[in-house]
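Bear in mind that the values in this text are calculations on the coordinates, not laboratory data. Being a predicted model, the structure only gives us computed values, none of them experimental. Cβ atoms are built from the backbone, for glycine too; each structure is taken alone.
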Structure P
Amino acid sequence: MKAWQRTIVVVTALGLCGAAVYLPVIPSGWVWDDVNLVQPSPALQDLSGLRRAVATDLYRQAAPRLEASPYWRPLALASFWLDTRVGTAPRALHVGNLVLHGLATALLGFVLLRRRSGGSSVAGPVLAATWWAFHPDNVETVAWISCRYELLCGVALLGLLALPWRAGMRRAALHGLLVLAGLLSKDGFGAMLIVVAAMDWAEHRAPASAAPRWIAIGVAVAAWWTARAALGLVGFDLPPLGVLPGVFLDAVRIYFVRAIVPPPLTVGHPYVPGGALGIAIGGAVVIALVAAAVWRRRLATPIAVFLAGLVPAAVAMAKFAQVPERYFYAPSIGLAVLVGDLVAGGLGSRRGLVRRTVPAVVGLAVLVGVLRIELRLPDWRSDAAIFAAALRVDPEDAEANLSLAVAAGRRGDWSSALGALAVAQRTEPRSGRIATALAWALLRSGDVAGGQRQAERATTMPPYQPDAWYYLAVARHQRGDHAGELAAIERLLELSPGYPRARGARAFAACEVGGGSRCSQAAQQAEATL
């Protein structure tokens, strides 16, 4: 068999295996944020629905009542639309995730095969690619429909790594299109420009030779930014820059350790800063990786993938105090390439112990990963299953308690809802979503004063909680504070002009405050806009 034929066979087999291990997830339903962001999305409808979806941010395309967010993910929404042309949601969307993960695994295998020395065994690339494809921390990304943008980013990144650089504008344009695809999948893909610079450095590319690709990438970034501006999307609210270096080093420590020793799989991973020791460990890992890249240039690219992939993760960690599994997907591609080099070095060692031990350890990690994936996938079949699994790992899990509380409230079981929400708020006292849910539950339970306190608390917390202003208006109305009610509704409409019933509520609040002609005028305005 010729070398190129063997490459096709190996890459195809890797892709099929990467997808096949996740087959049990196909019958699963809508889980967690799927219910809010994917199931109601107009992108699952006809072509006009897709156009409406991609013309705004991720939150408001699915729920116009929400406050505008900076997240614009048009390629992910377009992929949902494409899936539903050939199948029925949510099954077709799960199949789409499996296909993308299989494609990413195949591309990774191709990248690893290209890195091996001539005539060396394919065992190293195969073990490294399967280690990544079957890593337990990638379960959330593949099994959860709402993580589609992480999968697309992974494919775009691997496309950049797999597409050899050649001089000329045609190849440069392909690289630019891959960068644009990454940006249209997830805004944080911009950090991967560091990887392109590392590739140029690792391959000793002269500036004149690299210029066409950088021009194409600059055009791609400009096109993405111009499209955002044309759609009037809000900008990014970054955390204080002073905290980011420490959080980044914490991210390096956390995800590097997870690559070796995956934690119990669950939905909630609260970020607990590691303090001086955690930062020191993360700093030591960064120094070691950078030193390795300087010592051996070919390591610069995978090391840049790992470190650059954690830049958007660190920003999100600082904003939302979570270190979820899905942040592992793109950075771990760099680690997989390093594992491939490690196994290749072990197989080529003259020491028999090293030659046997290194591939055996990685092979054992692959088998353990497959086992943990198969044990984990049933937990993703429904909301009840995933949150029950989270509570088995940690009964104090805030996300699980919040979701179970909402389900209890919808059943009318307010006592259970309030109990679960109390646990959730004790775990994450700065969560606006939990405070908003508590306001809802307290108001429905008749505790107006408590509902008002929680609603006031929620209005000071991100992210995107127009509901908090609505519940604050309801509480103030029930307590007879009609001026405060009107002020809350006005603020609500600033955040979410399309919030259901808000304009009618403003008209009535204006009547209660002003009466007379003002009341009549407000009522007419409300009637015209409803």
Structure Q
Amino acid sequence: MQRDLRRLSNETYDLLVIGGGAFGAAAAWDGALRGLSVALIERSDFGGGASAECFKMVHGGIRYLQHGDVRRLRASCHERSALLRIAPHLVSPLPIVIPTYGHGRQGKALLAAGLWVYDGLTLGKNARIGDPQRRIARPRLLSRRETLTLFPELESRSLTGGAVFEDGQMYNTARLVLAFVRSAARRGAHVANYLEATGFLWDGDRIGGVRARDRLTGDELEIRARLVLNAAGPWADYLLEDERFGRHQRGHFSRDACFIVDRRPSSRYALAVPGATRDSDALVSRSARHLFAVPWRDRLLIGVWHRLFPARPDVAEVEEAELTAWIAEINAAYPPLRLKREDVLYAHCGLVPFGDETSSSGELSFGKESRLLDHRVQGVKGLVTIIGIRYTTARGDAGRALDLLLEQHPKAPPRPPTDRTALLGGDIEDTEALLRRARAEAAGVAAASVESWVRNYGTEYRALLERARAPGEAARLGEGATVLAEVSHAVSEEMALRLEDVVLRRTDLGSGEHPGRAALEAAAARMRALLGWSEAREREELAGTEQILARHRAAPRARMGL
């Protein structure tokens, strides 16, 4: 996967996709599978926005049962099944326990009835999923004793038991985006990160491409295309600030936040507990919207918190002052955690579309579906905008957006079977068997590193194994499982151009906490050697990555010897 801006400026594409998050990446892959010539550009790094910062859940739509929205429920379940099929190394089932108390809204009877209805509406959820480890189990009820065995810290006086349902969980959200991008590139798409669309090229009332700026050099270029999909997420509206689009108004966005905390999971099950906000649009609600304490790697991931965010996306972050309130809320919802500020290892946040600012009752109204706008309604041809709401639906919503855009294509190809075509690295019949085979082939490599390769790269793990056999390439960076070979691979094969690309999105180095200064310096030194950085550029990259980690409230930990 090579970044070739000259080629981008010299061709005219069938389809140009603006935005390399989950929705744009899925659209580029979909378009390439349709046989279109495709270009994909991203203003920062692939998956560097909300896609990388999300809660890592692949939702099967159970919440939509409360809204009586069977269509969205089934669509969400279909998308969960699709990701389990096409990227089994990156998506796996996650069992979630909802404790039950008494006999009313918090009781077992009401919850059981809802889960059984949900199970009946999603009977095809495991179709074409050959790997038994990736199949979603049916909901089941737990006795009081079983619930306390899993979560002995729960308040037990009125506890009657619990119910378990399964959703999906992403091992690495950024690498799943990258899997879509690399799959599109393998099918012929031309892709480039750090290339920002600054304005549209016009031919009368038709969009004919974009003006773009290389954010690494400042160079400007034009990219021409017959059709353009604006999938720039929270930046998409800013591209529409042109009088030819009429009085376009930016929609509401929520800054969704979640936190990785220094707690070891007590089991492989997630726990759902009532938070402090309500879903005002629900027809049936047990109480407040749930917060989730989820095992992720060897820590707990807790979320999600919502806050209306009217400012530009560039300044979205979790403010230090907010942590006190959020820690107080989770401690009130789940007192046994007894969280303190120093327990928060990493704060994620990203912007997603919200509903109206408030409902008729004055409570927050949560977004329901991705925003899809055909600009022909404004008299502009050749352009569709999609602002995705939920990572889970990226594949399906991207396909819908392309179907709408291709209505303007003289010979529009049909939608390909992207729900059952494996992504690069995802052609796996049995993930456990693949892991055993990789361990046998990787004699002398740390078991944790091999497992990380299989989870992040799938069947492509052998590329890492070959690199790791070269002198020095198997050296570990800090205390984690990442080795130098992964840095080399990221630069040569995956368009990693900045240190943050490697630390936060290509490898597990920055997954969940600060990896330590020594690890950052080792990665930066390898990138300097491969990319020809000057000493000043290396210092700049280190400083920039430290700044990003600080925005995530991730500080070097004393146990790392810093």
Practice task
Output the label of whichever structure in P, Q has the greatest value of distance in nm of label points 7 Å out along Cα→Cβ at positions 105 and 409.
Solution key: Q
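Out of P, Q, which structure matches 2.1 when distance in nm of label points 7 Å out along Cα→Cβ at positions 193 and 481 is calculated?
Answer for the origin of the read-out: Q.
Work out mean projected area of the Cα convex hull in nm², for residues 273-312 alone for each of structures P, Q, then name the structure with the largest result. Mind showing how you got there, number by number?
Details: P: 2.9; Q: 4.5.
Structure Q comes out on top.
Determine which structure produced the value 168 for volume of the Cα convex hull per residue in Å³, calculated from the coordinates; the candidates are P, Q. Write out the running numbers ahead of the final one.
Values: P: 168; Q: 152.
Computed on structure P.
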Problem - Value 20.1, calculated as mean count of other Cβ atoms within 10 Å over residues 89-96, assigned to which of P, Q - result: P
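Of the structures labelled P, Q, which one yields 0.40 when FRET efficiency 1/(1 + (r/R0)^6) of positions 185 and 257 (r between Cβ atoms, R0 = 25 Å, to 0.05) is computed from its coordinates?
It was calculated from structure P.
Where does the value 4.7 come from, among P, Q, when distance in nm of label points 7 Å out along Cα→Cβ at positions 97 and 249 is the thing being computed?
Working: P: 3.5; Q: 4.7.
This value belongs to structure Q.
Supply the structure label, taken from P, Q, corresponding to helix-only ellipticity at 222 nm (-39500 (n - 2.57) for each DSSP H run of 4 or more, over all residues; to 500) with the calculated value -23000. Please report the intermediate quantities before stating the final value.
Numbers: P: -23000; Q: -9500.
Label of the source structure: P.
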